[in-house]
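Undergrad: Just below sit the structures, each encoded as structure tokens.
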Structure P
Amino acid sequence: MTIKNFKYDQVGLDRFFGPLEAKIMDYLWAKESEQSIKQVQQHLEKDKPINFNTVMTVMKRLVDKGILMKRTEGRLSLFRPVQSKKAFIDEQSKQLTETLLDEFGGVVINHMLDAMEDVDEDLLAKLEQKIHSLKKEH
């Protein structure tokens, strides 16, 4: 699944989704079970009143984007994420990295390394292994 609009000026899930989409996805990922539109609306209403039709429209849009799955049980529609939050973030960050590398090349890697303030020893070891395996290939 490809998110078409990555928002650099936002944080967290708001980088990939609109504010209401992000709240809906956060809730559904936390529940780890199918939820109805009414259940999602009731959860969101804890913060502020929200119209059922608004929630329904946004959830249907997330289905159209391939982010949610919809299953009908009688007259009840149940929704769940297509993939886990971790898998979604992993996929999106990989696509973003590949796009940046394709467009800007090695300078992106230099900037990523420069941006690392605290070096995680495990991450450093993985990077070293990756560099070593890439050198063997060439």
Structure Q
Amino acid sequence: MIRAFRFSDVSDLLPLYDQLGYPVGQEELTERLTQLFQSPAYSMLVIEVDGIVRGFLGYAKMYFFEASGFYYRILALVVDEDYRHQGLARSLMTFLAEEGRRKGAKALALNSGFGETRETAHRFYQNFGFAKASYGFRYDL
């Protein structure tokens, strides 16, 4: 079942954040998500299996500078390692794509890290229909 995130899901998200490579404690994650969701641009979908959250997709509604309209930028996507290759991530992405079409979004966009550990994710994105369109850069402060 795919649904919107609820704060009662935070404890289920902790192992997923760890698997995503960003371990965090419950109090810190609750505070972080409280700050994020103060902006109506940010949203999160979760996917449940047997009543437990086994994956999530965090995204933001963003507007183009170079064109009219908006798109959804996927900021986080993870499925529990014991539930991968069962279509859960594809279901989350399809759900967001369908919602985007209904609401008039022009595109979905995401950045993904480099390295061997990300190659499976890159194949997944390309098989879903994403095309490499740009490089991402970061400047730490």
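Values quoted throughout were computed directly from the atomic coordinates according to the rules given, and no laboratory measurement underlies them. Treat the numbers as computed from the prediction; the structure is a model and nothing was measured. Cβ atoms are built from the backbone, for glycine too; each structure is taken alone.
Undergrad: Which of P, Q yields -10500 for helix-only ellipticity at 222 nm (-39500 (n - 2.57) for each DSSP H run of 4 or more, over all residues; to 500), as computed?
TA: Source structure for this number: Q.
Undergrad: Still on this structure: Work out which structure the value 28 belongs to, where percent of Cα pairs over 25 Å apart was derived from one of P, Q. Show your work: numbers first, answer last.
TA: Numbers: P: 42; Q: 28.
Going label by label, the one that fits is Q.
Undergrad: Any idea which of P, Q comes out highest on mean projected area of the Cα convex hull in nm², for residues 74-129 alone?
TA: For this comparison of mean projected area of the Cα convex hull in nm², for residues 74-129 alone, the top structure is P.
Undergrad: A value of 1.8 was computed for distance in nm of label points 7 Å out along Cα→Cβ at positions 34 and 82; which of P, Q is the source structure?
TA: Traced to structure P.
Undergrad: Distance in nm of label points 7 Å out along Cα→Cβ at positions 10 and 50 was computed and gave 1.3; which structure, P, Q, did it come from? List each step's numbers first, then the result.
TA: Numbers: P: 1.3; Q: 2.6.
Here the read-out was taken from P.
Undergrad: Among P, Q, considering only mean count of other Cβ atoms within 10 Å over residues 18-25, which has the greatest calculated value?
TA: When mean count of other Cβ atoms within 10 Å over residues 18-25 is calculated for P, Q, structure P comes out on top.
Undergrad: Just checking, which of P, Q has the largest value of mean count of other Cβ atoms within 10 Å over residues 58-65?
TA: P
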